[in-house]
Structure I
Amino acid sequence: MEPQIKVWVEEGGRTVFGDQEVRVLEAIAARGTLADVAASLGMSYRGLWGKLKEMEANLGTKLVQSTVGGSGGGRTELTEVGLRLVALYSNFRGAVGAFAQHEFEPCSEFLDTRCAEAKPAEVAI
């Protein structure tokens, strides 16, 4: 058994950044084109573009930089701020996950022991 958690950061009751947002940025870093990213995340191009603009507005900074296509097509990359945010958030997320796992250990051990000791209930047929 292991705990599963969802993490996000809010300001004024609105989500500023979280697991979903970092997945978008990681996909951009890996794939390089918004069309490929949208397809890989099961989003429309327009939906992805709107999500990026919302993220940038909430954070007050540019996270991606796009170059217009040509014969080879356009490309979108993370800005230095975007790269740093992904790295910092990933470290934060890892620390939260490790803390949750550590704190859950006594519960997991207890449940494993209790389940092993439990006898099946008799069923009358």
Structure II
Amino acid sequence: MIKEAMSWRMFYKNLQIDERTEEYIKKRLTGLEKIVKRIITTEVEIELDKKGKFRVEVMIKTPHNLYRAEEISESIEGSVDIVTEELRRQIRKNKEKVKTLRLRGKRSIKKAIVLDEGARFNGK
């Protein structure tokens, strides 16, 4: 199976990020690939506001969904951790929703099946 390369877009407003912090962000968000199979684009926006707090916003685009989370806190790493957990929660919730809908569809098809009276496995 050929693995598609995930594209990264990182935006910084009113600050400069060192390489260590950027690697930390990528490491944390790359861990989401274990849950979501095909991530097309990951966009990270980090902004330093006038009060000295960091706003971290992450958007993950997949072929069928868009996941987004935002957090404001005292440190970039703390915000990234909280955003990552929120994205993980959203992805799990969506997966459970899809699983439930498929199960419901299977049940409705099963109920709609009409067996012939002469069938030997009709439950009698």
Structure III
Amino acid sequence: MTGILTGLPVLVLTTTGAKSGLPRTNPLLVIRDPQNPDVLALIASNWGQAHHPAWYFNLKANPCASGVIGKQVGSYIAHETQGDEYNRYWNLACEIYPGYALYKERAGERHIPIMILVPESAGVN
């Protein structure tokens, strides 16, 4: 529903809780890689708060996740971006949703991580 109202692409992400081991579900703005639309990026901005969102820690502890975008369901393996990959996805994210620049300003010294979701069927671990 959020995606329909805002016009932004939303992924309903289900991760495994880092501490609890229980399924955790969150609707998140998703960035599709224009070079490979099956690859998704999630920006751990947490609206510019001083701490990372829980889903980020969940993916770090348990990189296997599932997600739904519209009617498309997928299983993914996550990894955190660094260097040029980070810069590329950050720029894409700011093009799609300019609010990320404000979140970065609000976050101050906190680095905003970007997690990449690669389809499990791609065979990437």
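Where a number appears in this text, it was derived from the coordinates with a stated rule and is not lab data. Computed from a predicted structure; not experimentally measured.
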**Study point:** Winner on relative contact order in percent (Cα under 8 Å, 6 or more apart) once structures I, II, III are ranked, highest first
**Key:** III
Revision key, fill the gap. helix-only ellipticity at 222 nm (-39500 (n - 2.57) for each DSSP H run of 4 or more, over all residues; to 500), calculated, reads -8000; among I, II, III the input was structure III
Review point. When mean projected area of the Cα convex hull in nm² is calculated, the result is 11.6; to which of the structures I, II, III does this value belong?
Key: II
